[in-house]
Structure I
Amino acid sequence: MTAVDQKQLQEFKQQAEAWFAENTPREVDFMLPLTFMEVGTDQQFEFLRAWQNKVYEAGYLGAHWPKEFGGGGLDRAFQDVATKAMAAERTPIMLNAIGLNWTGPLLLDRGSEEEKKKYIKGILSAEEIWCQGFSEPDHGSDLGNAQTRAVREGDEYVINGSKIWTTQGNYADYMILLARTNPQAESKYKGLSFFLSPMKGQGIETVPIRKLTGEYGFTQTFFDNARIPASCLMGQEGEGWLIAMQTLEYERGARSGQAGGHVMMSADPADILELARHAQINGKPAIEDPAIREELVALMTEARALGLNSRRDKIQPLAQDRPMSLALGSKLASTDFYQRLNAFAIAMQGTRAAYYVGDPQAHDNGVWQRGYLNSFSATIGGGTSQIQRNIIGEHVLGLPKG
């Protein structure tokens, strides 16, 4: 890789910072999703689709993806500074998370030229929304036991079965779908195939799932003799498990190539400082309590460590003692941290902790309560925290199974 022109990078950084400072929406008269898993209304969806398209057209999304497929054709460093500028301005999230972070990198790594030309630009512009069809209602974390069937009939596959926790399934144009093409295969893994499946067709129905928070964002997807072109098969029949595992590496942060931007608005420990100044404990600001101050310092230290580990992971000599340990550990550590951060913020509110979004007595309109309840989805998606610990134990530490 050629050296990055630092002058050009600095100019790009300044332009990105100025653009986001000027263009980031400040006054929105409805509740914006904190994560891509909370897009539950048409108003939220259309707003975020327009925002992603605007960022892309300005050149600050997919800046390092190949130019011939719709990207900017620049070095990864350019996208990194643009993403950092977004985070600094606390911009709205990027809508098309599964396309930007999983499908797009997968296509660029192993897709055909035809697939790249067909899908990449639409992913970046949010013209075509992607969802994921991995989990099934009856099989929990046992992804290898997926039973949704795909039967070849001429130039089509006939799909029957159900997928659950399909984020933005009701808005999606395409699904990355894991389905069983050979029930008699010598192992359950070799009977699976991977499809780039259209979502707008006869025999495909999505049913929204209402969450504990009262919001939507997930659906259950039903396939009832749905027919999709045989050309939707990615790779060969029986390669689905290998492709799905690569996809999960993007989702878990163990493999790079994502388009950039942020798809989750993570709570900032600095925000808790403001809360601690206003929340009351025994008639005094919470920040004056020694135990609260000690916990705040510990949380801010941990947040700093997570950020530095993310940077360290990109510097090969600093991450070679246990390859993949930082990448695989990042999801586990960060999702646990942000759940504890929100829980601490709620506990600091005393009796006002019981108030939720929309109640005039709620601190910050209940953002901490909402963040805590929604944090559980992040500890489940992409493999539960328990599964993630198994992966780290076996593949990083070399521990035996069981």
Structure II
Amino acid sequence: MPDQFDILIKNAKLRGRESLTDIGIAGGRIAAIEAGLKGEAAEAVEAGGNLVTESFVNPHLHLCKVYTLQMMDDSTLTAYQGEGMGKAMTAIELAARVKEKYDETWIIENVRKAVRQAALYGNTHIRALADVDSKAKLEGVKALIRAREEFKGVVEIQVCAFAQDGWVREPGADRLMREAMELGADVVGGIPWIEFTDADAQQHVKEVFDLAVEFDKDVSMLVDDAGDPGLRTLELMAIEAIKRNWHGRALAHHARAMAMYPTPYFQKVAALLKRANMTVVTDPHTGPLHARVKELLAEGASVCLGQDDISDAYYPFGRNNMLEVAFLASHLLWMTTRAEMETLYDMVTVHAAKAMNLKGHKLEIGGNANLVVLNQPNVLEALREHSAPRVVVSHGKIVDQTKMESIWKQ
């Protein structure tokens, strides 16, 4: 154990521990966890008996679209959130209009604002989707790659090249997706349920995995995001992950049609998810239907929460504040017992980290020093307040939250 720390956090309340403890950080990792920790530190933090946990993780954010609501009318919101989500396909087509104006120069400014806000709220890791199609081209991907480099060491951004308007139905999408991966995208993204036929959806899934295997990248797909119990692309995705031995490397987003599945079919899908070691990321606050979270958890499947959108055509709010997302989910999913609140907290920290394949994102000796010191003593109060942390430690360094807030408000 070193006697010299980069950061020493005193009198921290840890989840699952009654007594207060200290945390020593050195070389970007957690070096010691014990009460009355001795040693010198370059920076000392007094937690004052408040909760210290892993930092927050957002595995689903359409980062190229943030703050574009002002460029749109409300027709997309009305279509996406109305009539049992029966017009979700129409919503996607309406939302695509903004991409005719896509340009890296204005996208990057919006992205910077959103990522600074993430840093302020202790959200140190984001899987960020950038639309890739004949309208958006590679403008969003370029902006997100640029932000990934600018914010390295503060907020880690996984850039997901995302075929938002389809793979088979969208001319040139396959070529543009390949170019995005060659440009440096981290994840291959798809949305097979919007294809016109089941055969096309299957081809979409297959070709996303083909590209992922070729570039040795993880997969993210938005699946079955409409009020149609006949949608089956979550199942297709899980089966393909199993066939490709891509266990733990495929992340399913939304799966809202699951809310309407008959129980026997739901149980089959849950079994496939477990076999594929595939997590579902749900965003219940951005649409009237959502994945069957409590039932998935009861079946032993992995689930986490995402922000999804920030002030765009699909959702008018959002602050990159994952505690706020968990607070909303507590109401929408009726997860209000203390045990369920603890689960929700996991769904924006360690479970979300697992979904993104982040290694060492755990408050333990040897874990990466990505931590938040909250202003509340427990999870219940943290969810109640969903305020910015007292201190954010990212990649072993204290984030200048005052600077992040002042720049964000400019």
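Here are the numbers:
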| quantity | calculated |
| --- | --- |
| Read-out distance in nm of label points 7 Å out along Cα→Cβ at positions 123 and 315, computed value 0.8, structure in I, II | II |
| Which of I, II yields 20.0 [mean count of other Cβ atoms within 10 Å over residues 187-194, calculated] | I |
| Label whose coordinates, when distance in nm of label points 7 Å out along Cα→Cβ at positions 3 and 355 is calculated, return 4.5 (choices I, II) | II |
| Which of I, II yields 4.5 [distance in nm of label points 7 Å out along Cα→Cβ at positions 75 and 347, calculated] | I |
| Read-out relative contact order in percent (Cα under 8 Å, 6 or more apart), computed value 21, structure in I, II | II |
| Percent of Cα pairs over 33 Å apart derived as 30 - corresponding label from I, II | II |
| Test item: FRET efficiency 1/(1 + (r/R0)^6) of positions 19 and 171 (r between Cβ atoms, R0 = 35 Å, to 0.05) calculated as 0.05, pick one of I, II | II |
| For -12500 (helix-only ellipticity at 222 nm (-39500 (n - 2.57) for each DSSP H run of 4 or more, over all residues; to 500), calculated) the corresponding structure among I, II | I |
| Which entry (I, II) yields the derived value 4.3 for distance in nm of label points 7 Å out along Cα→Cβ at positions 211 and 339 | II |
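Just so you know, all these numbers are worked out from the coordinates, no wet-lab data involved. Note that the structure is a prediction, hence the values are computed from the model and not measured. Cβ atoms are built from the backbone, for glycine too; each structure is taken alone.
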